[in-house]
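Novice: Some structures are shown below for you to check.
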Structure I
Amino acid sequence: MDREGDRGPVAVDLNVDSALLLQRLVGIDRYPANLMLMPTVFDDGEQARVDEYVSRQLTDAGILADGVPLPRIAHWLHCLARPDVELTGEVTDARADPHDDKSTLRMALARSGDTHVLALRHGDAVVLQELDAGERPVQAVAAAFAACFGPAPARRFESWSMPAAAFDTLPAGSPERFRRALLALGAGHRTAGALATLRTAATRSGGVVMTEHHDGNATRTAGWVGVFDSPHGRTVLAPVRRADGELWCTFLPGDMPALEFALTRLSLLLPSGTWC
């Protein structure tokens, strides 16, 4: 458990069983669904033995005191279960065995009031971390998303936009067909060439959406933000709502300003039009 002076923990390392025990102890209904934190034991006797073992681990780690979660950690779980707005998605490592659950990193970043809590799941490992969003929360959100990929240079090409509805129709398996489809949609030759291997050469790729919660209703953004890493560099896909209401997507060289721009544009698709 990482601590920050007298403020208490800023991050805790868990596994699926300990995350589920904390859920029951705190009394929350759920974690963000995309984390797929579901029961692993279905026998009451076995569950009691698992809980006893996990409770000792959490107590030794300073996460439980007299069987009760630290108030700050309990607050994090309430934020994850009842956020005002959340960012959810996953990052896939194309180089890993697709049947290995560690090939995918699942993330959820929840905001409740001024509190921002990041939850990550990678295989059986679960990390909860409070973020200091400061006065530029979208910048903090972008930094958290980028950290899921690690550092990478931006791929250099001229940014280009297309109707979002056409993205899913692009032929993903053939770079040449992908390039020709982009040309048909109006991309320049250099841009189409740079984007031709967007999917086939990706070493890591990921996408996130935002969801706003209000009075028991949840509204998810129509668009999403994508990040594609390859040996050629990083590309960011940003959703952009045009003046006529049509949703487009813009391909950008993947530096941090581009990712912040993309997430800002995504937040504009929320009912409130803002992350905070």
Structure II
Amino acid sequence: MTLVTGVLLIALLQPQPHHDAIRYVSLKGCPLICGDWRLTMHSGREVRLEDARTAGDPSNMVAAPIAVSGDGHHVAYVGRSNKTLYVWKMGEKRVAVPGTTASTLKLSQNGGLLAAGGDGDVQVVDTTTGRTLWRAAEQFVGFGGSLTLTSRLTADKTTELTVRSPAGAVLRRIVPPQVVAANAPLALSPDGRHVALTVNRLLFVYDLAADQVRAGVPVKLPEGVSVIDWTGADTLTVHAERARKVTVMTYDVRTGAGQVRETYKIKADAFTAEFCGG
């Protein structure tokens, strides 16, 4: 075997980021919620999540909370029979998160952390053990690697952002400029130093340490942006959905240069759908 052949073989054997990972999860509408949660994989395969609660209330008009990790290998959901919160890494046993109720769920990029929120409270969980790492009376905003960005409204009605370590220690706490406070979604960089956001087809980066917003960079954004994730040192990944078509774009935060990573259609019979982030 030559060196070049050996290197190529090793590269082919490395797990790819989205190889047979979850692309999105959906519920069928009949016209109200019916059936099981359906995990649609990148390979086209469909997996039924038979033990997951589907309806969030007796009317069958609100879906139960569910979340998919950015890498598409983890899903968090509420159990159908016992209302226990579970995290399932595909191919492994599910992990229970005891004593937790939530109206919203969000998994980190690699699925290692889960944010369970509700009633102005956020609880961050280690998904390998089901153990709660920390809890705070704050609103979950997003993960940046293993760090968490939260927000709260202060006594004088201003928005305060907080960056916390995996253990919940406060790393930064700041009242951001209005252009940051008044817009969503926000994306926290893995080093906890920057927050990215888009406003009117301009990409802004807020430097938390310097308390400064860089001049906006023009970007070609698809309509219906709902998820922004920092997926590299200078790279943002954006998910947008319009008329059941999802467009995934990547952007260079320094130049605004973007490219389409993929596009796909959500099932025509879907009552609701959630897609992976990164």
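Where a number appears in this text, it was derived from the coordinates with a stated rule and is not lab data. Keep in mind it's a predicted model, so treat the numbers as computed, not measured. Cβ atoms are built from the backbone, for glycine too; each structure is taken alone.
Novice: I, II: which one has helix-only ellipticity at 222 nm (-39500 (n - 2.57) for each DSSP H run of 4 or more, over all residues; to 500), as calculated, at -9000?
Specialist: Details: I: -9000; II: -1500.
Only one of I, II returns -9000 for helix-only ellipticity at 222 nm (-39500 (n - 2.57) for each DSSP H run of 4 or more, over all residues; to 500), namely I.
Novice: Given 0.55 as the derived value for FRET efficiency 1/(1 + (r/R0)^6) of positions 50 and 98 (r between Cβ atoms, R0 = 30 Å, to 0.05), which of the supplied structures I, II does it correspond to?
Specialist: It traces back to I.
Novice: Kindly point out which one of I, II the value 51 was derived from, the read-out being percent of Cα pairs over 23 Å apart, for residues 90-201 alone.
Specialist: I
Novice: Using the calculated result 1.2 for distance in nm of label points 7 Å out along Cα→Cβ at positions 154 and 250, pick out the matching structure from I, II.
Specialist: I
Novice: I, II: which one has mean projected area of the Cα convex hull in nm², for residues 106-169 alone, as calculated, at 4.1?
Specialist: Comparing all candidates, it corresponds to II.
Novice: Right, here's the next one. In terms of mean count of other Cβ atoms within 10 Å over residues 178-185, which of structures I, II is highest?
Specialist: I
Novice: When relative contact order in percent (Cα under 8 Å, 6 or more apart) is calculated, the result is 16; to which of the structures I, II does this value belong?
Specialist: Only one of I, II returns 16 for relative contact order in percent (Cα under 8 Å, 6 or more apart), namely I.
Novice: Moving on. Who wins on distance in nm of label points 7 Å out along Cα→Cβ at positions 122 and 162 among I, II, i.e. which is largest? Intermediate values should be presented prior to the final figure.
Specialist: Numbers: I: 3.2; II: 0.9.
Greatest value across I, II: structure I.
Novice: Kindly point out which one of I, II the value 4.6 was derived from, the read-out being distance in nm of label points 7 Å out along Cα→Cβ at positions 66 and 234. Don't jump to the answer; show the numbers that get you there.
Specialist: Details: I: 4.6; II: 3.9.
That value comes from structure I.
Novice: With Rg/Rh (Cα atoms, Kirkwood Rh) coming out at 0.98, pick the structure among I, II it was computed from. Kindly include the intermediate steps, with their values, before the conclusion.
Specialist: On the way: I: 1.02; II: 0.98.
The value was obtained from structure II.
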